[in-house]
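There are structures below to look over.
Laboratory data are not the source of any read-out in this text; all were calculated from the coordinates shown. Everything numeric here is computed off the predicted structure, so don't read it as measured data. Cβ atoms are built from the backbone, for glycine too; each structure is taken alone.
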Structure I
Amino acid sequence: MFDFLKLSLSSPLEIHQGRKMTKNTFFALFIALVIISLIPPLFTLVPEYQQFRSDVSEVEGQLPDFAIEDDQIKTDQEDYIHFTDTISLYFDPDNQMTEDETIDRNVELNFSPINIALSQDQMTLYVYGSGQSISYANLPDFNQDQFSFLLNSMTQINLPVILLAFFVLFGVGAIILIYQYILVALTNYFISIFYLQGLGFKAVFKISLLAIALPTLALSIASAVGLQTSLSGPLFTIFSILIFFLSIRRLKKAKKAN
């Protein structure tokens with residue numbers, strides 16, 4: 001796998017040699033490319049986590065006193081919204097913001113990835129727009145101290161949380177890379193039909209995986225230093241196809257020479 005990865009990065013015009021790649025090498029190389037594509041988000045995890053901890057402390061510092069009586073929230077505090085970059089709190093003891101759909105609208109606008117609504121008879125947690133509610137009937141002793149503890153627990157990092165975050169990132173990265181790879185591979189297959197007959201479907205897909213290696217690394221570096229633009233996706237596809245074409249053109253010339 002490492003030999004093919006080195007080949008694709010140092011000698012991209014020789015990637016036609018990848019048609020001899022084994023199935024295990026193919027999947028190992030794909031996993032390596034997914035990990036390379038995760039370099040930018042992994043770099044941003046630490047500052048984003050620090051920002052999240054700061055925002056949680058800000059929200060927690062302004063929590064009003066409240067308690068649960070007869071399965072409803074009781075407080076002297078009026079409705080209010082506390083916005084931050086990563087988490088927003090909707091304190092809605094009179095259900096005013098719930099009834100006029102202020103919360104739903106703001107969640108849809110994605111002001112913050114995490115939103116928590118303390119309504120009259122339930123608490124709702126929204127994560128990237130997906131909400132889950134729990135009735136105060138199931139939280140009879142719930143108050144601001146317990147809610148503060150809940151907020152703090154969201155900032156705690158342990159091994160299961162780290163592993164979960166990595167697997168989620170890996171899954172998202174794999175889906176994105178599969179989409180880009182299939183687009184490139186199918187285009188390359190049609191090119192090979194007209195330009196280099198005899199290059200089979202499997203061979204094209206193996207070479208195409210090597211063709212996206214250099215653009216994947218370049219895109220990851222560009223994203224890590226903040227140079228990613230709206231053209232990054234199209235440029236990734238174009239350069240991957242170009243690398244494939246130049247490689248099979250070299251293969252075609254070599255076959256003619258022999």
Structure II
Amino acid sequence: MQIETALFFESVEQIYERVFRAVKPRTPLPRITVRFRRYANANSRIRLENGDLRADISDLLQDAPAPIQEALAFILISKLYRKPLAAAIAARYRRYLNRSDVRRALHSAKKERGRKSYRDPRGRVYDLCAIFEELNFQYFNGLMACPELGWSLRPSQTTLGHYDPSHHVIVLSVALDSVEAPELLVKYVMFHEMLHLKFPTEHRGARRCVHTKAFKLTEREFQDYKEAITIMRRFADSRSREKREGSARDQTVSVA
């Protein structure tokens with residue numbers, strides 16, 4: 001794909017106007033406002049408000065070159081109007097975010113600006129500190145330095161755990177701090193997140209590999225791995241079913 005030569009002499013607003021015309025050629029051009037906001041990451045937003053198009057872009061992207069601003073404009077406007085996005089445009093933007101200098105800047109900003117909220121690791125049923133130590137000695141010879149640990153503030157239906165490298169913290173969903181969650185499942189989720197410390201995310205051009213081949217091979221060394229996977233799927237299905245039934249009950253009450 002050729003990059004418009006004019007974009008090197010355009011303001012950010014002019015880039016968004018041109019991209020809007022390309023995405024919605026038959027729609028009258030709305031008034032477009034682009035603001036750079038102090039965010040803790042590279043997230044950006046766009047919305048249609050009273051006929052005006054308003055884009056809030058992370059200030060971490062303010063110095064990005066014009067081709068990247070153009071790619072982001074295509075991504076945001078295409079998503080807003082549910083239009084297909086060319087793979088080359090998405091790859092261009094992703095390659096920029098995966099540059100080592102950009103990743104360092106994003107990491108520093110998230111650490112400086114972002115706040116991580118979570119509950120004490122000693123839950124009602126399970127103690128994450130004790131579980132971490134047990135797994136550390138069983139699988140890592142006790143050599144893994146313990147990060148911050150905690151339970152999430154709210155139960156997640158889709159994410160049972162995550163490791164945040166910017167704040168060096170492992171957070172497990174509080175949905176697991178329950179007698180309904182088998183201990184094997186809690187240990188498996190913790191083990192999975194511990195592997196993220198051992199095998200960091202790899203960046204290759206536009207690709208971002210979170211679970212490398214080495215990660216997946218080591219994960220299978222978990223004792224009763226297959227049973228843990230089966231339990232996890234069963235647990236997730238039961239949580240989803242409860243949520244659907246709860247939503248149905250709530251909907252009936254609200255109608256009544």
- [ ] Could you tell me which structure in I, II was used to calculate Cα Rg over 2.2 N^0.38 Å as 1.25?
- [x] II
TODO: Supply the structure label, taken from I, II, corresponding to FRET efficiency 1/(1 + (r/R0)^6) of positions 143 and 215 (r between Cβ atoms, R0 = 25 Å, to 0.05) with the calculated value 0.90.
DONE: II
Task: Comparison of I, II by relative contact order in percent (Cα under 8 Å, 6 or more apart) - largest value held by - done: I
Open item on the list: Given -15000 as the derived value for helix-only ellipticity at 222 nm (-39500 (n - 2.57) for each DSSP H run of 4 or more, over all residues; to 500), which of the supplied structures I, II does it correspond to?
Closed with: II
Open item on the list: Starting from the value 3.4: which structure in I, II was distance in nm of label points 7 Å out along Cα→Cβ at positions 103 and 231 calculated from?
Closed with: II
